[in-house]
Each structure stands twice: as structure tokens, then as C-alpha cells.
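J.: Presented below are the structures under discussion, each in the form of C-alpha cells.
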Structure P
Amino acid sequence: MNDNDNDRDSLLAAAVALRTGGHREEARQRLLALGADFPDDAAVAYQTAWAHDVLGLEAEAVPFYERALTGAGLSEEDRRGALLGLGSTYRVLGQYEKAAETLRDGVRRFPEDGALRTFLAMALFNTGAHHEAMRLLLELLASGSTDPSVREYHEAIAYYAQDLRATV
């Protein structure tokens, strides 16, 4: 690791700490500057997207999410977060088909991630795929709820998740 890498790592960590500490605009400015120095760095692009997103600058976040996902070197956890962030951002922007496509990719890569499945269900609802949206949510509920009354009926909920029109 050279000094440039050390600088990048410390500057990135400082910017993330600013964002998580509530200094979102300052974090965004630092990440934009860092991105100018490291334009092909997927982790920097991801953190820059996130900084825009938390400020309500969804349209500005999109190219950074896209750059992060096409770049190399993104950790699996950050890739999961970038897929969720981009899919959710597309949905907020009314780009429902892109949202569903992105979130489907996320669910394929991370099938156990409940947040990805939940956001996919919301995007599917927006596209008019109500049955599939309900199926996803009911499967998630049946498999993951800790509510005792839901647990009592988890088999029935899982069954009906496959076909809400089923009567027997």
C-alpha cells in the first residue's frame, strides 16, 4: 500500500464519519473532492452516492451508484448496499421498472437479504405487479417474523404467499 492509498483510505473514513455523525453536506463535499482524485474508485463512488441520497439529492446520487456498481473493488456488503440504494433511488424518482430490475439483481445476488426483498416488493407494487409484491412480503413475514401469532400461522401464510387466490 502506498501513501496515496493511505491518504485515500483516511480521507474516505473521515468523510464517512462526517456523514454518520450528521455532517452530511460536509461529507458530500469531501467525497466529491475525493472522487475527483479517484474517479474509478467504486467505494468512493458508493459513499458519494450515499452522501447525496441522505441529503435528498436522489437524482444526483444515481450516477455515483451506477459507477460504484460497474467499478471494481466494491466489497460484497457495499455492493449489496449500492444495489439497495440505487433500486430505492430509482423508485423514489418514479423509474419503477429500473428499480425493480436493480432490486431483482440484488435479490438474486443476496437472496437472504430482507431489505432488498422488501424494497423489491415496493417497486413491484409501483409497476402493478401486486401479486408478486404481496408474495414477497408474505414470504418474508412467514419466514422472519418473531410475532407469536404470526409464527403460529407461518405455514398458512407461506402457503397463501404462493397463491393468494387459493381457497383450500
Structure Q
Amino acid sequence: MTDITTPRLALPMLAAGQAQKEMSHNEALTRVDLALNGFAMAAGAETPPEAPEPGQCWILGGAPEGAWEGHPHEVAGWTEGGWRFLDPCAGMRLWLGESEGFALFSGGGWVIGKTFGRLFVEGLQIVGPQAEAIAEPSGGAVVDAEARAVILAVLNAMREHGLVASG
């Protein structure tokens, strides 16, 4: 294979006059297959499974053992040719399933969860980290039941959506 690789996923590049180009090409396709729209069986795994199936991958923990030794925090994927390892790059995202959501590689580590602190719609931040609880209206010189009902309905909707904590 070639020593020339792509900068982000370290995919092997073809070199001019290279013999057996199909080896570099097939290796690149195998890595893309693991990373592109990837699904990981688990995050933080330390021990390889006994009977992996081709295409399955795992996000490795900090001290992997056995065939995974020496590849902390990388993505390990099983192929017909054995284990392949991807060194994650900023922005790499793998699905962990409905219960855990996405794993995002950011700041040198994996962030696990369905959300990552902010929601953007058309480039505008709509939702950020949850705000502190807002006290419900009570008392006052003038009691306006209709206004209180509306304020309470807004607060309850915001709490239900996780925008503010419950008081």
C-alpha cells in the first residue's frame, strides 16, 4: 500500500505507477464503510467481542486489551480481513442506538448522548443549555388570574421541553 493518506480519515491514496492499486482502494472503501453514517455497537469498549460480524464497530475506551491494545479511543471495525482501526477526527459522529443517541468526537474525546448542548435551525441557535428554574408568579398588589394562567402555561411548556429546570 501507499504511505500517502488523506488528512482526516487517513484513507490510503493511490500513487502514480503503484502496483496492486486495488489494495489501497479496497482499504479506503473499508474505512469509509465503517465511518460514513456509522453505527457503533458500544462506546468505551475495552475487550474485543468473541464473534463479531463484518461491518460491526466499537468506540474503544482508554485501555483496550487483546487485539485492540494500542488503539485507545479509536473506532475498531471488524472486516473479513480482521480488525481495522480509525483514528477519530473532530466532528466524527457514530450512532449508538435509540437509548444512547450519537457519539461525537470533539475536543479530543467522545461525547455520548442524544444532544450536544445546542440546537441550530438555519444557522440560528434556538436552544442552548438548560436555564435555571424560573419562579412561578404569586401574590402581588393586583391579581390577574388570566395573565398568571398564561405565564404558568408558558413555564410548563418550557419545562416540558427541557428549556428551563423545574422550580
Structure R
Amino acid sequence: MSFSLYEAIIPTMIQMLNAGQNWIENCKSCGQSEDDLAQARLHEDMLPFAYQVKSMVVHSVGAIEGVRKGSFSPDLEEYPVELEKMRLNLGAAENTLRALSKGEIDSFIGGETRFVFEQKGIDIPFASEDFLLSFSQPNFFFHATTAYAILRMKGLDVGKTDFMGRLRIKRD
């Protein structure tokens, strides 16, 4: 059985983006202030919840855009702090990924994508598939896990099945 780059990345990102929208929906009725949640951190030297949510979008849709352009740079724009805006951004990213074709994603194999962070003098060449699998996908999961952990730390009633979202089960 062959396994494609598309199948290795896109369906799971869609699953997690959808789960993230549900986490945020749970935030709306948790009794905590929107600002308190948006600015919550696991540790003082880590970026806040709102940044973690933004980074899920950056390392999914933004990564695909970077591969298309052949260059990916950190998104240094401000991140939204309103829960509904965060939820909508995750939803827009999910919809964008759903619209991608398997053929386009698989056509990235063998291409080149550079990670460029000019302010720090960083320019790292990757094969496009390695950029997606070894850089963006781990970053995506780091930020998703951190966002979820922040919500757990803040006392939200979400568990492992909430983190995982809707599983892609075999249908007879």
C-alpha cells in the first residue's frame, strides 16, 4: 500500500483544527474571562494561548503556502485575542485544507522549501516534504498540545477525546 504526503499530513491537521474549534467553543461557557484565557501561559517564558492557536494555523495553511512559494518565514503579525476570532481562524484553516487536492500536495515531493528568519540570519533549505513532515507538522502538534494543555491548566473540562477530535474510523 502506498501512502501519500497528502495522507500523512492533511487529514490529521483537519482533525486537529476541528478539535481546536471545539476546545474554544468550550471556553465560551467556562466562566473565565476571554482575556485571561487568551493570555494564559504554561510557563512565563512561553507564548500565550492565543499565540498557540495562531500557530496551529501558521503551521498548517501557512506551511502549505510556504511550500507553494518555496519559502516559509515566521508569522510575526499580532495574534487575535478574541475567542470567536480564534475559532473562526481555525475553521477557515480547516476549510482551506479541505479544499486542497491530493495531487497538489503530493506534487510537492522533491521540491525545495527554505525556512527563512531574516531577523535571526536563519536560512535553512529543506526538501518540501521534509519541511512539512519534520518542521511544520511537529510545530503544529507542539502548538496544538500547548493550547490544549493551557486550557486544561485553566480548569476547562476537556479530556483526551476532546484533544483528538473526530477520529477517522473505518466504515463498512
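No lab work stands behind these numbers, since they all come straight from the coordinates. The model shown is predicted, which means the values in this text are computed figures rather than measured ones.
J.: Starting from the value -25000: which structure in P, Q, R was helix-only ellipticity at 222 nm (-39500 (n - 2.57) for each DSSP H run of 4 or more, over all residues; to 500) calculated from? All intermediate terms of the calculation are to be shown ahead of the outcome.
T.: Details: P: -25000; Q: -6000; R: -15500.
The structure behind it is P.
J.: Name the one structure among P, Q, R that Cα extents along the principal axes in Å of 66, 31, 28 was derived from.
T.: P
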